[in-house]
1. A value of 2.6 was computed for distance in nm of label points 7 Å out along Cα→Cβ at positions 8 and 168; which of 1, 2 is the source structure?
2. Taking 12.5 as the value of mean projected area of the Cα convex hull in nm², for residues 40-199 alone derived from one of the structures shown (1, 2), identify that structure.
3. Going by Rg/Rh (Cα atoms, Kirkwood Rh), for residues 64-135 alone, which of structures 1, 2 comes out largest?
4. I have 17.9 for mean count of other Cβ atoms within 10 Å over residues 72-79, calculated from one of the structures 1, 2. Which structure is it?
5. From 1, 2, which structure was distance in nm of label points 7 Å out along Cα→Cβ at positions 128 and 216 = 2.3 calculated on?
6. Of the structures 1, 2, report the one carrying the highest value of percent of Cα pairs over 22 Å apart, for residues 104-231 alone.
7. If FRET efficiency 1/(1 + (r/R0)^6) of positions 48 and 272 (r between Cβ atoms, R0 = 25 Å, to 0.05) computes to 0.15, which of 1, 2 did it come from?
8. One of 1, 2 was used to calculate mean count of other Cβ atoms within 10 Å over residues 96-103, giving 19.4; which?
Structure 1
Amino acid sequence: MKLGIVGAGAVGAAVAMAVCGRGHACQITLVDKNAARAKGVATDLRYGVPVSPLVDIEAGDYDALAGAELVIVTAGINEQAGGATDRSDPLGRLRLLDANVKVFEDVIPRIVAVAPQAPILVVTNPPEPLVEIARALARHDHVLSTSTFLDTLRFRVHLGEKFRVSPATVNAQVIGEHGTASVFLWSTASIGGVRIVDAVRERGLAFDEFRRSVEQEVRFANITIIEGIGASQYGIGIVTARLAEIIVRDERAIVPVGSHQARYGVTLSMPTVVGSTGAVEVLWPQLSDEEQSALEATATRLQDVAKKYDVGSRAGV
């Protein structure tokens, strides 16, 4: 299986390393506007291959993506460089959209020209509006994003820490947007069949305070990481590698990813059956009235963003 990664910065390199570790790719092609950087990352990783699952790692131009079964896009400006690290800024990652639309206008047509059948996995922020851009530029619907997959794992990790259990045993999801308007599904979150809401109250804790604390930790986890190491890269690298594995193996696993939702006219992150073509089927979860209202507000926010940035016009449609 051949996998392409466009963007060899911090996130692209982390994705490549995680893919090497999982061992589901036979060939990885790295493409970056800085050819020397792509070559450096590929060379560095190649030296670890003798003790890793066998994989051929190369750096190349877009022509080298021919035959890829999946192309992952991490290219673009990140939160730190784009000034999206203010916890009080309601735009959050959406502040990066204008700059990254321009990046996508360059890279997506070049991907499609050589790998027209390959699904495109958007990792660049903000992922939901950029899926819409990529769909229009690619002229196909096999486009999805990591979206709230990572937020969901962060949610489970923080709940696991609060209850002193493995996060793998926590059942909880975040949907909507990978950003400040993400929707936490508290009504169905559980541990061992016990609802989180009930478990919190049984411990004599104030649920509203507990909820605010966890949501704050999850919403701004990226900023906390950036303050420490300059870029949020390793978690998203692992998540992207897992999602790539699901796609190329046609696993039809259910994970929260972003894809175009016709009923709202924008991309939203929802529990989705993912297979070889990308998002196969969306499973709409049962939501509380509060969660449904929050999802509607997120959809409206993204609709407004699309209008503000004139997404269709920028994509040439």
Structure 2
Amino acid sequence: MSEVADRLIQAISQVIIGKEEQVGYVVIGLLARGHILIEDVPGLGKTLLALATARSMGVRFRRIQFTSDTLPSDVIGINVYNPKTADFEFKDGPIFTEVLLADEINRTSPRTQSALLEAMAEGKVSVDGITHHLSRPFVVMATMNPVERFGSFDLPESQLDRFLISISLGYPDRVHELEIYSRDMDYIHAEQLSPVTDAESIRKLQDKVREIRVDPSIMEYLLDLVHATRDNPAIRLGISSRGGLHLKHSMQALALIEGRDYVIPADLRRVFPPVSNHRILLVSSAGDGHGRDRKIEILNHILHSVEGPL
């Protein structure tokens, strides 16, 4: 099973050049049955990453370009009256897919943002009292521009907490950026990716992740880290219980990718910053452009100050 995950990482990395670590986090989020938040400036491959993930999995890919006038029905779907049958028929929205790109999610109103809550948390949506189940696997890959604030709506903590992991691609280094220019890397390359797995294999991997053994001492270590975020004087809002579960599932997914059926302390230390940084609120921030860096710094300090099992 670890070979399937490794092939998936390698396939996505063919078009997301020089970002193997971030691609690995995306696969961790996928196998842990979570959703991924990508915070970055435009033009660094966020959309390309989502498309490459779907094509490598051999599943459907749909995109929502969020704007201020996007309605919940534009996301979920709507019941439409059919005069031939004299009945209402449900026309599904773009959320009915395996990989959904929620592009610039902070550009739309809180009402529309909340339309994703039930789907992300429970894998289903309700329209006029009727429940419609989504596909499995189902992963939302949402993007946000952390710099541009005009015309945007900050995601509430309840929405942020639904995302399992948060990543930032960042600018490529000089060598990899030259390769991007030389290969004219664009959406065509992602569209042409051949699937290296399928939906059924991903479902099996997701089920296997929950079977990865976690020693009680590592669970105690996880609890110590979670409580350290709540007791830190620089943090106003610490990690929730849902965040703790996401940490557990993420380290189990990483163990599977590494070819182990058990978790080691290094797995938890590796996933702790990207799974936690979007959940905590600081007492004070250095500014919109530096909030993420400051959070990572504090989380790394917690990692060094909390003693883990040998």
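1. It must be structure 2, since only it matches.
2. 1
3. 1
4. Working: 1: 24.5; 2: 17.9.
Of the options listed, only 2 reproduces it.
5. Structure of origin is 1.
6. Numbers: 1: 47; 2: 64.
Biggest value here belongs to 2.
7. Values: 1: 0.15; 2: 0.35.
This figure was derived from 1.
8. 1
Each reported figure results from applying straightforward, stated rules to the coordinates on display, with no laboratory input. In this text, all values refer to a predicted model and were calculated from it rather than measured experimentally. Cβ atoms are built from the backbone, for glycine too; each structure is taken alone.
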